[in-house]
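Structures follow.
Derivation of every value follows stated rules applied to the coordinates shown; laboratory data play no part. All values derive from a computational prediction rather than experimental measurement. Cβ atoms are built from the backbone, for glycine too; each structure is taken alone.
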Structure I
Amino acid sequence: MTKITKEEVEKVAQLARLELNEDEINNHAEQLEKILEYIEQLEKIDTNDVPCTTRAIEVINVFRKDEKKYSECTEELLELGPSKEDKYFKVPKIINE
């Protein structure tokens, strides 16, 4: 594996518009080298029998029936909004006719 050079870190920093001092450049070069070494280790792992996934933990949606419910605190809730009209929140018009 090739070593990450200070010049490469400086080039990437310039492209990202980052101002790095000499210590930061050296530190980033070392950290990037360690990251690439770790990736090299990961590439050696046989993943042929591992199914493709989109996330580490399976997410299952829990649906409930949509039911109309009466609330005794309607007025209190309407008072929390910036503006109301009758028993509804008043919002600015966003659709042109």
Structure II
Amino acid sequence: MTKDEAVRLLKECRVKIDDIDCQLVELLNRRTRIVEDIGRAKEAAGLPVYEPNREEDVYRNVFAHNQGPLNAEALRRIYERVIDEMRSLQKMRLANKSGSDA
């Protein structure tokens, strides 16, 4: 591969990455809106925000659909972060609601 070909390939790959990143943001926001619905349902049902068994279900689902090259440990770390942010969002929402009810 020549230097010019390598530079062109880098540019093409970066455009693809930027497009995928936009899709990921859209998907994460879709997931977040559903998590907000879940938070409202949990609140109405008097259920806790944190459900470790459900988290394990999420991991099992993700691992079952993984075709690589990411391994299960990498996916777990990524999803731990995603789930942590979603849980924080639910807790903030509850705290803000409690604060506005006072």
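The greatest value of distance in nm of label points 7 Å out along Cα→Cβ at positions 30 and 78 among structures I, II is that of I.
Suppose you compute relative contact order in percent (Cα under 8 Å, 6 or more apart) for every structure in I, II: which one lands on 30? The read-out was computed on structure II. When volume of the Cα convex hull per residue in Å³ is calculated for each of the structures I, II, the largest result comes from I. Using helix-only ellipticity at 222 nm (-39500 (n - 2.57) for each DSSP H run of 4 or more, over all residues; to 500) as the calculated read-out, with -30500 as its value, let me know the right label among I, II. It traces back to II. The greatest value of distance in nm of label points 7 Å out along Cα→Cβ at positions 22 and 62 among structures I, II is that of I. Taking 1.6 as the value of distance in nm of label points 7 Å out along Cα→Cβ at positions 38 and 70 derived from one of the structures shown (I, II), identify that structure. The read-out was computed on structure II. For mean count of other Cβ atoms within 10 Å over residues 6-13, the highest value in the series I, II is held by structure I.
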